[in-house]
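Each in structure tokens, the structures are laid out below.
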Structure 1
Amino acid sequence: MAEVTSTKLSASKYWVGFNIVHGIGPMKFRALLNHFGDLEEAWHADAGELKSAGLDRRALKNLMTTRSTISLDGKMEEIERQGAKVLTWNDPAYPTCLLNIYDPPPVLYVKGEILDEDQWAVAVVGTRGATVYGKEVTRQIAGGLARNGLTIVSGLARGIDSEAHRAALDAGGRTIAVLGSGVDVIYPAESRKLAQAVIERGALVSEYALGTRPEAGNFPPRNRIISGLSLGAVIVEAGERSGALITADFALEQGREVFAVPGNIFRKKSMGANKLIQQGGAKPVLSVEDILEELNLTMVSQQAEVRAIVPENETEATLLEYITADPVHVDEIRQKSDLPIAQVSSTLALMELKGMVRQVGGMNYVLAREGRVEYVVD
């Protein structure tokens, strides 16, 4: 076991190294993986080879500087000292729903734990200058979702975000905070106690290296992670220029459901959410049930229970070979799998409870979520 862990850390350090380099994002990570096959070889490659792999002059210069000035082993030791861990695209623990967005972060720094049950998550976000109404609505929605087994995802910011985390924790649920800084740099500072509570019953997550300060330019990109970790996003209160609307835009691009809480038409802090509803970009939310029903999450606790007690088996693996994003009838699945219809039907029923497949009418099934990202290695 120690040897396996050591091997994983050895591979992860090269991901961390490239993640530190300014100008190397998800697209360049993919280009490097496709060209070299693994990042260790890419890290030690010469300038000509790296240029052939697709690095531009700026990224190449930054990489050469970084390679000569940092110790990858030292960086990994620092991560361990901070009580953090690293998840990469290649890690089975990397959240599948996030992996399937257009530009998933190649590296996630995590303090706390992201569990399998966190795939049932809803983002709750809004303005930093929350009103009494906004805070109360947030507590009811986030708390209600948490009591129904949903993980609450937000950004730890003042106002609606912090209220959403607290409501989830007070309800005995789980919550994930996505930061626009390193996981060792809590912003705002007043949220340090809340951040520690999140770590104990969820996780702090960031794509930014340890020590990264909370610069303004970091926050819009982090919003794609908030929506990417979630099945849907709820906008509670948001002005016309609120960062919460960026989360809504990302959610729509990622094919997630977007919800908004109607607010006072005379309040500026409600204008963004109200316009989302008016323009058809968000479904109005009047209760927690509206969200649960729209996302078909009324059976989350049952899904989690079944997933916990029924392991994946050979039958499930066989059926998954014949189920895609396109509807396929149960009879066709039976015929292709060459399994008894009773076994196929019962297994599909369990797989649906586990959130692996969905029945879309007429005994036709589709995958409930896309497969993991694969790389083409030259």
Structure 2
Amino acid sequence: MNQKTDLRNLTQDEIVHYVESLGQPAFRGRQIMSWLYRPGITEFSQMTDLAKKFRECLSENARIHRFTDPVIQRSSDGCVKFAFTLEDGKVIESVLIPEPDRNTLCVSSQVGCAMNCSFCLTATMGFIRNLTPSEIVNQVCAVGDFLRAEPKGKLIGPDRVTNLVFMGMGEPLNNLDNLIKAISILTEQRGLDMTNRRITVSTCGVVHNMQRLGNETDVNLAISLHGVDNQTRDRLMPVNSRYPLADLLQACRDYPMAKRKRIMFEYILLKGINDSDDDARELSRILRDIPCKVNLLQYNESPGLPYKTSSRNRLYAFQKIVRDSGYSVFIRSSRGDDISAACGQLAKQNQETQEQENA
């Protein structure tokens, strides 16, 4: 593997320190940062405000890693799934969810996942490794390249990624150091210049890292809840045995958050397991003192997993009970299920790729 320093793994401060180690003044690092994420910049020779000798030095010691030639699948509803092959041959997936006023990208933070949630297809892969900051950020860069190359008549939304949700493969808070670096790059004005309010990090409840996320970033927090008591959550989400429901909810109460913000609680309805009227009333009770909103999801059934989707009528009845208790309650539309790009389905491409390699 190439041993040159991948500058897309570095925050702006780290790039400044890097160029200083090469005998250059600090402002050269900020200049490099302003070039790294511009469309079409792939070589240091293109950074024309840097001295030629310094560009040659960078070429000898550093590199600009990027994703090329992803496997692309398009859904009938407009969603696009990208499979990116990493330098070690592993594959990750990202999903673009276009709407007329925005393009939301569902980003992966790990190859596979260690959390073993029993309703999630990604869990069947197990955990393979964390993604580097570069591998996280390059998902956004590559999809941005895709959007800029699309014919204008085919675009549903803008020609850029406007919103990010860390809800792809992996548990983001189990890769917190690299996640925080990636968020720094994504929100740096000289980087990708995204706003914190359009970035959401979802966790299944890794309580010991929640406080640090809130202290070091200003992104939105989403909690994958999916159960209103320990017995149900233990069955669905093994993380609950380490961080029981009471500990998770207390961490949400303690989460450092601006007054205008609210935590998003995500709740997948599973037929006959967590979708009763009593479950809805208990959800309303346990969230009472947490500034929050609730996102309800219909389950995306996957072969080999035992759960069934609740009916639309059950979903609406559940929503009404929680809404009548005073909460903002949204129903998230399932998108991309015809290409296995919906929530909980990001594993199929990896399995197929590995099967082909082993054939």
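Readers should treat all values here as calculations from the given coordinates under stated rules, not as data from a laboratory. The model shown is predicted, which means the values in this text are computed figures rather than measured ones. Cβ atoms are built from the backbone, for glycine too; each structure is taken alone.
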(message) Tell me which structure, out of 1, 2, gives 1.6 once distance in nm of label points 7 Å out along Cα→Cβ at positions 118 and 318 is calculated.
(response) 2
(request) Supply the structure label, taken from 1, 2, corresponding to mean count of other Cβ atoms within 10 Å over residues 14-21 with the calculated value 21.6. (result) 1
(request) Name the one structure among 1, 2 that helix-only ellipticity at 222 nm (-39500 (n - 2.57) for each DSSP H run of 4 or more, over all residues; to 500) of -10500 was derived from. (result) 2
